Structures are given as structure tokens and as C-alpha cells.
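Each structure below is given as C-alpha cells.
Nothing in this text is a laboratory measurement; each read-out follows from the coordinates by a stated rule. All figures in this text were calculated on a predicted structure; none of them were measured in a lab. Cβ atoms are built from the backbone, for glycine too; each structure is taken alone.
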Structure P
Amino acid sequence: MALDAASVIVSQDGLRGLSTRRIAKEIGYAAGTLYQLFEDLDDLIAQMNVDTLEALFEACGGVDYEAGPEAALQELAARYIFFVGEHPRLWNALFEHSLPDGRILSERHNSAVIKLLGLAETALAPLFPPGKEDLRHREARVLWASLYGIASLAVSQKLPEAETPEDMAASLATNYIAGLRVQCAA
């Protein structure tokens, strides 16, 4: 309940609107009760962010990888951009929030990121010959980082007016695949 309430609050008001008191009020509990479930507000936000990553993974599921790398990446990119457009403040919370020094992200968080990156790796797999798994792994990360940049600019309304995140993501997928085809053929 606390994570669901936190997600609703962040969806409405961003991270700035989130506090343990507000979450507790939303679920009808005392704020101190949250500290029995979470180490602190940072822990709660980190767990909420994993829920967002898992929701993004679900939103990107069902892509037709048999259609080929470009079509699969086009579809993944479109679903990613759509998700970000539907949940901009939750998506922003993934990148706005940092754990205090000395604390590390949970294994659940790392697993959620790996699953998401695995979607891009699956789409790219036909381009890479056996023995090039490390390169495929790296290229999937570069691709997702590029898509993150497009999404960030879109959410912050810093894209040029003539550009849409959907068109930019489609162009990224097309041109990235074209470049990889040349690189992998060499």
C-alpha cells in the first residue's frame, strides 16, 4: 500500500511532493509505521523505482523479435517513449533520486535493469556473430542510454518543436541498426 501511495503521489506531484507523512496519511497509518517496513524514505523511493522499472519492462513486453532487429528496436523504442510519456514523473524519479553515500542499489533493482537491457540485446542478437556477446551487451547499453536522452529531453520539453520523441526514437533505431550492420559485417 505504501509503495502504491508513493507512486500516486509522485505521479501527481513528483518527488518533491513525497514525504513519509503524506504517504502515511494516504494509507491511513502513522508515519512511524512506514519505518517498520522501510529503512527510510530513500529505501521506499528506491523500491518504488524498481516497481517503475518492472512496469516499463511489462510495457515493453510482447515485441515481435522475429520481425528483425530494426522492427523490434522500433517497437521497443516506441513502447519506451510511450511509457515515459504516460508516467513522466515516475520515470523522472528513477533518475532524480540518489541513495545516500555508501548505500547501494538492491539486487532487485539491478535485476530489473538487466531485464530491460536484455530486451534490447534480444533485438540486436541477430546482428552479432557468436563470440561477440560482450559487444552486443555494450551496444544494447549504448542504445538504451541514447533512448534515455531522447526521453529526458522530451519530458523536460527541451526537444526542438519540430521533433517528436517518437520520430527521434525511430530514427535512432533505424540508424543504429544500419551502423551495427556495417560494423558487424567488417
Structure Q
Amino acid sequence: MPFLYGIRINNSEIKIYFGDITKLNVDAIVNAANSLMIMGGGVAGAIKRAGGDIIEKEAMKQAPVPVGSAIYTTAGKLNVKYVIHTPTMERPAMRINQENVRKAIRAALKVAEALEDVFSLAIPALGTGVGGVSKKNAAEIMINEILTFIKGGTKLREIILCDINKDQCNEFIKVLESVKDL
């Protein structure tokens, strides 16, 4: 999978990868979820197809999960330890605002930090599919929240922003390049 860009801040690296998040070898991946934990399309559908129905079944047992909270499940057949499900929307296929992206990324990072055997995390663009948040706005919000999180101190050593959309990856890179002098 193509590595496109990366920066180091404190003891952590933020990296950008272009490709399928389900193919990464990390401790946990993030699912851009809905509060009902129905894994239909987009990233959620890809995770379910690659990892198996067990992921959705485990997640749905914990539903509903409000926007601003996140849960984790096992990863089924994926080559990761956990899937962290962070809702950006209350129900499947609804438009959202930018604040939902902010709440979702914060919740995902908090759960990853709480899992004592997670040191690497991969996150897709949140809210840019059916949610309707622009690629640029999602990149700015996500990276700003990740930077704030890292600066506060974290055990996470690698945070990967991964997307199958090259334009989204380019937006992540633009934002990271603008903050690389930290």
C-alpha cells in the first residue's frame, strides 16, 4: 500500500496512506460508523466484507452509540486486534455537520488510548461519504484534533490516515505540510 507522507511530533508519527484500510497491519482501525452500528456501505461495508459479520454483530450488541462516543470490537478476519467504531451520524446515510467529525475523531482517539495494547491506529476520512463533509474540512478537523491529542501526551506511536480516494489523501497531505514546522 502506497505510503504518501508522514511527520513526527513528539514520540508519534502521523502518516498518510493511499489504499484499503482493511489491508493495513496496525493494532486497530477506525470504522466511520452510525449510532446503530449497521455496517452497510462505505468504510463500514468494506470492514464488514473483509473482517466478517462478527464485527457488525458485536458492535450492534452495544448500540445505540451516540455521536461523541466510540466502542471497540474484535476484528474478525482482519489482521488487526480491534475495530474502533466511532459514529459520525445517528442513523445510516444521513448528512452531518463538521462538529460530528470533531466529536467522532476525539472519541476514536480516546478509545485507542484506553486500549493498553494499541500503539498504532489507522483512521479513514470521517464524514466525507454520505455525511457530505468536504474532503478539505474533514482533513483540517481530523488533523487538528490528532495534533491536539498528540501534544497532550499519548502512547500511540503511529497514527495513519488512510483513504481509497487520492484526492482525500492529497487534502490530508496539504494540511500536514502546513503544520510540519511544529
Structure R
Amino acid sequence: MSRYTGEKTTHFQSLQLLGKEEKVGSETVTVYLRDKDGNILLASGTTVPTSGTSGYAKSALFIKTDASAGTKGLYENQGTTDSCNFNLIGEITEAEIADGAVTKSKIAYKVVEVTVAAGNTSGSSAADSDLVDGEIFGVYPTGNQDQFIDNVQLNADGSVTITLAAAATDDNTFKVLVVKA
């Protein structure tokens, strides 16, 4: 970067926000930008502003400067100017999920049938590329179940294997709900 000296240069000019340390509520933060009403639009520090603190604009950004490597550190005020509520950007709070927002039609899933044949301790479904990297959400018997389930596993090829605690006396049939990736 180059500093502007009044001379023509081929380097890009940049804007540097210097900020000013201020005590806002119970935290000391570096304030970089305010709106026309004096509310903070952009600030940084090591402590995320306490919920309920006033003086941060709606949608103000806070940068947590000591966030660990590999973790998020950018917060947004989802509260008001009179009562801030900073949440990590990219995370969804329970309040943001309205009743009925997550419905059966919006979840990509598949029900897989698995039979553990009489005399065996395990059984598998056919391979299914749609289920690779999925997650098992649940399992339930659809007929006879004469042994306890020891393990339910989603395999690398998308097949599902159920392992019983002991050999099945009769065919044991199950359905496994797999949420697709």
C-alpha cells in the first residue's frame, strides 16, 4: 500500500479506519464508524457487547478480535439501537426458525429398508449414492424384532447396516430414516 502524497501513483489508494477506543455499556471497544444519529455501525474488541446495551445501530457489525483460528468472529446486532443483541453471522438462533418453517417437504431424506435374516447378526440395504455423506436420523422395526440393535451404520457406499446383539431367531425388519447431505 502507498500513502497518498498528492503525486500521481500507480498504486491503489486505500481507506484506513483508525477507530477510537470507547467504553460502551460495560465493554471497552474500538469504534470505527457511526451513523448520522451517533449509533455505532462498526466496532471491534475482545468481548462481544452485552445484550441490552444501547448505542449500537440495528445490523451493526462487531469484530471479535481474539476469536480462535478456525472459528467465526463477526457478529451482527439483531436487536435495536436501545437494546443490542449480537449474534454470530451465519448462525441461526431458535427464534429465527418460525413454527412450521422446517417441514417434511423441505428436508431431503430417504427411508431405507433393512432385513436381518434369521440366523444372522447383521443385514444391509443396497448401496445408494444419494445417501453418501448423509446422516442416520432414526430407526424403527416394521415387523418382527427379536433381538436388540447393537449398531446402525451408514456405509461409504450409501448402504445401511444394522447389527444385532445376537443372531435373529426369525427375520428382523427395520426402516432407517437417513437425512441426505
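Couple of notes before you dig in:
- When distance in nm of label points 7 Å out along Cα→Cβ at positions 101 and 133 is calculated for each of the structures P, Q, R, the largest result comes from P.
- Given -12000 for helix-only ellipticity at 222 nm (-39500 (n - 2.57) for each DSSP H run of 4 or more, over all residues; to 500), calculated: source structure among P, Q, R: Q
- Source structure of the calculated read-out (distance in nm of label points 7 Å out along Cα→Cβ at positions 53 and 149, 2.2) within P, Q, R: P.
- Origin of the value 1.75, where Cα Rg over 2.2 N^0.38 Å was derived from one of P, Q, R: R
- In terms of relative contact order in percent (Cα under 8 Å, 6 or more apart), the structure with the greatest value among P, Q, R is Q.
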